[in-house]
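In structure tokens below, several structures.
Taken together, the values in this text are just the output of simple stated rules run on the coordinates, not laboratory data. Please read these numbers as outputs of a predicted model, since none were measured by experiment. Cβ atoms are built from the backbone, for glycine too; each structure is taken alone.
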Structure P
Amino acid sequence: MTRRHAIAVAIALVSIVVSLAQPLWIRTTGDEVALALQPVDPLSLFRGNYVDLTYDIAVDIPDELDWDDLVYVVFDDARPANAVRTSAERPALGPGETCVRGKTRGRGNVELPELEQFFVTPTEGRRLERDLDNMVGVVKTTGNCRAILIRIEPT
């Protein structure tokens, strides 16, 4: 193997490790929060079985934020969690609080792009299609409000 090939392989390996590091860090060190889900259709002709999730979150959006701005949503530790407050800056968290980054979608509406899709088997997709309105998305989140969806389970 030439030196060029070795460098190319090393760059590829570093890229893979870097792309996997953050989700693994969140999964191992993050706090869990259960978010209420809104029912959706979990089947796509082109993408297969997946769940395109929306969350039932009622919040007040700060007046200075416009459409598609970054917003931090702070949740309590209830099951399903309640949105306590939102802010444009990373919040200071109190006991029993976690936060998730989102995007504003008008007054009182927040989208959580990092947590919108969950890929499942065809059997699981059929089950979720029937029961999603009685389930929560269990999310792991860290102090910097980055989050990943780890599972969907009954409330």
Structure Q
Amino acid sequence: MAAGAAPSNGRTPHEGERTVGELFADATAELSSLVHDEIALAKAEIKADVVRGGIGTAAGAVAGVVALASIPMFSFAFAWGLQALGITTGWSFAIVGGAYVLIAALLAFLMIRYFKKIRKPERTIAGAQATAQVLKNAKPRPATKEEIDRALGRIQ
């Protein structure tokens, strides 16, 4: 049988009736559209969380830079300044070290705060679960006797 030819029983589809191939193509197109919509929803939800994660990462990077780059330069200046005020050298350096630990802790707190605002894409998950549930429960219905007779050409 040539491609696109009528079935061997000589039956032509009734007006407005769709073939199995057309039904399958429509179902495939609708399923593809649904998957594309689910992906678009996931991208939209995740984008806001990526921004929050970026801000948290930047705060962590700044905390690292402050802790590493400023310690050598300012530690000696502050410690010797405290020593000049009459505090012993050992306590001067301990006070300066504690101050830098507090600054690093504050920046780490900011980093954690931004990371805690990141949420899972709840609408995307719910939509995907609903789609999976529909597809899991979808079953083809059996053809009626009239549809079988019409397909076999017994009735017109």
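For the read-out distance in nm of label points 7 Å out along Cα→Cβ at positions 74 and 138, a value of 6.2 was computed from one structure; give its label from P, Q.
Label of the originating structure: Q.
Given that helix-only ellipticity at 222 nm (-39500 (n - 2.57) for each DSSP H run of 4 or more, over all residues; to 500), derived from a single structure, equals -8000, which label among P, Q identifies that structure?
Only one of P, Q returns -8000 for helix-only ellipticity at 222 nm (-39500 (n - 2.57) for each DSSP H run of 4 or more, over all residues; to 500), namely P.
Assuming 3.0 is distance in nm of label points 7 Å out along Cα→Cβ at positions 26 and 122 as calculated from a single structure, say which of P, Q it is.
Traced to structure P.
Matching task: 1.00 is the computed value of FRET efficiency 1/(1 + (r/R0)^6) of positions 90 and 146 (r between Cβ atoms, R0 = 30 Å, to 0.05). Pick the structure from P, Q.
This value belongs to structure P.
Here relative contact order in percent (Cα under 8 Å, 6 or more apart) was calculated and came to 29; which of the structures P, Q was it taken from?
Derived from the structure labelled P.
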